[in-house]
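S.K.: These are the structures, in structure tokens.
Just so it is clear, none of the values below were taken in a lab; they were calculated from the coordinates. All values derive from a computational prediction rather than experimental measurement. Cβ atoms are built from the backbone, for glycine too; each structure is taken alone.
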Structure I
Amino acid sequence: MKNVLLNELKGFFRSRLFILLSVIFMFSLALSTYLGIIQNKKLKDSQKEAKEHIRKQWDEMGASNPHRAAHFGSYAFKETTILNSIDEGVNSVTGNVLRLEGHKQNDVMFSEASQSLMISKMGKLKPSLLFQFLIPLFLIFLSFNSYSKERESGRLKLILIQGISLKSLIFSKIFSIWLIGFFLLLSSVLVQFIFNSIALDFDMFLRLLMLIISYSLYYLIIINLSVAVSVFFKNSTSALSMTIVVWFMWSVFFPKIIGNSVEKIHPLPTRVEFQESMSEDRKKGIDGHNPLGEVKKELEKATLAKYKVDNLSQLPINFSGILMQADEDYGNKVWDKHFGELYSQLNKQKQKYQISGFFNPFSSIQNLSMALSGTDMYHHLDFLNQGEKYRRVFIKALNEKYTETKIADANFFKSVKDFDYQFPLLISLLHKYILDFIALFFWLVTSILTLNFLTKK
């Protein structure tokens, strides 16, 4: 088997076409990875500059009205990692910056760009375009006639006469082609370290390792099925036609169909519908109960009773600050209700798309690529939730200060903390991707069993 494997590899490297295509792929991988790194660096630099500018504004604000400062607001920045240059995922449509201010919760999910977002595409791809589309196509090109050419040339009988079993021959060919795909994948990853020189922590190392494993499994599935087609069909032309059709259906046609179907099963409201619903609850109360006008009256009555005075002018505090925080608390309830429903629909969409991986392995590798790169929907929702939690603490501190005094000194504004995004550990989200891993293993086992069946003698 070892000799067969070595002969297969030697045969590839004797082919000028193979060498040419390999060089083109290597160059494309290196270039796309490098450009992704450059873009990430520019994004990091711009975020750093923006953070410093915002921090400087707060430090130099001087004595000011805390309520005006709440409208001045701040920004939350999503951390970019080395893996973002491999797969940009949803970041290309959702962005990496979140505006934080008083009386307003983020509605980034309903940005104009996100309206074009479908679960099936989930963002623009970078090197992942090569990983998910072009390298599999290259491997198909190497696999489609791996068996049929031996049979057509008459060499198959000569090889089998020498005592090599058909299964050993087939799996040697598969392994030799897989090594080429693995080399192309690993080369791109190495480019990351060459140009970044960043020390990886355990979480990032785990993500990178699982990313390599996931793509390696996907390539093995592609090769197994391509070789199976080569065994099944009598000539190379038919085998090539079938593998190209299957690849196109997997990579282009099915994702669109599945994505559109999932969106119809679990539809999202339009931007206008969502905002109108939020506005309606703000005016009338959640489900028609305790509208803000009634809350204001109750709060005024309770505050006067607490300080034992007859009217607001006699209060030792600024009642407007209390009222503004009450408005924030009320708005938070409205936000929790509507965004909770939205997130629930998005999760249902995502789960349905994950299930489709049992019919189309491309769905699984696409999900895992974004997940392990930290650029999928779950990571984005985590960023939004962290941003909203910070916004509530941030605005509450300003409202409480406004309750004490209408003019806060400069030291207070200097004490305001910046948003510090905590990138979620993979371990905490791993359970969300179990279906994707299971689907890949399902296809791996299925492809191996198919080959075993076709090579029985």
Structure II
Amino acid sequence: MAIIGKNLELGSNKASIPSAYKLDHIFITNYKGDRQDIKFLAVKMEISESLYSQSLMMKLTLKDSTNFIEEFPVIGQEKIEVIINYKKRNGDPKNLKLKFFISEYPTYGTSDKQVYVQVITLVGISEQSYISNQKKISRSYVDNSANVIEKILTEDLNLPEKKFRSSGDSISSSKGIISNQRPMDVIEWFRRQTYAEDSFSPFFFFQTLNGKYRLFSLSYLVGEDNKVFETYFDSRDFTFDGNTDGDFRQREQRILKVTSDLKLNKSIQSRRGAFASQNNYLDYSNKTYTKYEYNYSNDFSDKPSLEGKKVLSDKFLIGDDKLTDFTRAHCEYISVNSKSFEDNSNYNNMSKVSRHFINAYNALFNTFTHDIRLNGNFKLNAGRKIQLEFPKAIDPIAYKEVGGKDVGNDHRNKFLSGKYLITSAIHEFSDDEYYVNLRVKRDSFSVDLDDSPKQP
């Protein structure tokens, strides 16, 4: 069945349902400039975005029973343009336009049941990623890291200025030489050297479904300026009443499926520098040695986080030691040259205290991980903050009967519920329905460990 879309009445005032869409076109353009609409060949399409991926990626599966692949032909030098119509409740119709350059055709096969049917999967990437694979750049630079990234995008990768945005003040200035490197590799190097002025948090560089590139600090993403986009419920208590606003709202907020990897392995987090670390700086130009130590219990409270509650208790001891006492659980030796330039500075100004904070942020940001499936929403993008509500694992009445407190109408699992950050989103179009699969994470608890309820 082709993924044409259904349940979307563009000229109607009906609320429709969140998963409704209409696939307007999937245009493919070959090396000769020939352009064809292949939406009737498409059986599945996925568009992925992630904080850990520089650009969007599209995976499109085609079922060919018209000998299209040979006749067009398809040779690996194609461009894809996708146009999708959608609307929100009773809002005006909108369309999403995306363009991809084909990077590979990873799978090809024939149908077991239909002799004259061929199935092929193609993978598309952004124009900027495609250009980056074809060129290398060399130049000197003296600038803020965020400015260098923007210049590479706009001057070397043909990105319009309006399609780049940064949030979170960066104080990472650098100077040196870019020597024969691919633009996206240079961007990744600068991203790793960039940290936020207010918190020493790391930055993420990524592309969202609207085609725009983002350079956002983690402190901005978890902070108050990044508002909670929506609340979603893992509940069976839903009532559906046709194409009404109320029905649309319930479907929109319902978690269809959830699987979790809570990642509560404190030992691994400790080894990665989440709770204590030691950085040793060796300046070989003036033969000095400086040691800096990080302690989660002392340094956590003034750093931005999603919920603000610690994920580590100081009451847990290994012998006589807390986890925060093991500063050499994560130990680094870093060489610097303070006389590399005439003004007695290193090639970058990354603070000596920033490195262990960045390590801690990255390690803590895996405290809770959930994979959830929702009805489709084009605005559910990587970098969004959402609220998740999980139910208690016991009936409230039964909970009271075994000695627990009367929770009234509050059936939430307060330990699991709370704010989460979307780290990746896979927009999935198949079987005439649109769903979005999210990976969400957080770095802190929503309840104080000292105030957590006792077992009845």
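S.K.: To test your reading of the models, identify which of I, II gives 3.0 for distance in nm of label points 7 Å out along Cα→Cβ at positions 19 and 131 when calculated.
M.R.: Working: I: 3.0; II: 3.9.
Computed on structure I.
S.K.: Now a separate question. Using P(r) over Cα pairs in 10 Å bins from 0, in percent, for residues 187-322 alone as the calculated read-out, with 9, 15, 15, 15, 14, 13, 10, 5, 3, 1 as its value, let me know the right label among I, II.
M.R.: I
S.K.: Using relative contact order in percent (Cα under 8 Å, 6 or more apart) for the comparison, can you identify which of I, II gives the largest number? Kindly include the intermediate steps, with their values, before the conclusion.
M.R.: Details: I: 28; II: 17.
Across I, II, relative contact order in percent (Cα under 8 Å, 6 or more apart) peaks for I.
S.K.: Which structure, out of I, II, was distance in nm of label points 7 Å out along Cα→Cβ at positions 139 and 315 derived from, given a value of 6.6? Don't jump to the answer; show the numbers that get you there.
M.R.: Working: I: 6.6; II: 5.8.
It must be structure I, since only it matches.
S.K.: Of the structures labelled I, II, which one yields -4000 when helix-only ellipticity at 222 nm (-39500 (n - 2.57) for each DSSP H run of 4 or more, over all residues; to 500) is computed from its coordinates? Please report the intermediate quantities before stating the final value.
M.R.: Values: I: -23000; II: -4000.
This value belongs to structure II.
S.K.: One of I, II was used to compute log10 I(q)/I(0) by the Debye sum over Cα atoms at q = 0.10, 0.12 Å⁻¹, and the result was -0.89, -1.16. Which label is that? Display every interim value, and only then the final one.
M.R.: Details: I: -0.82, -1.05; II: -0.89, -1.16.
Considering all the candidates, the number was obtained from II.
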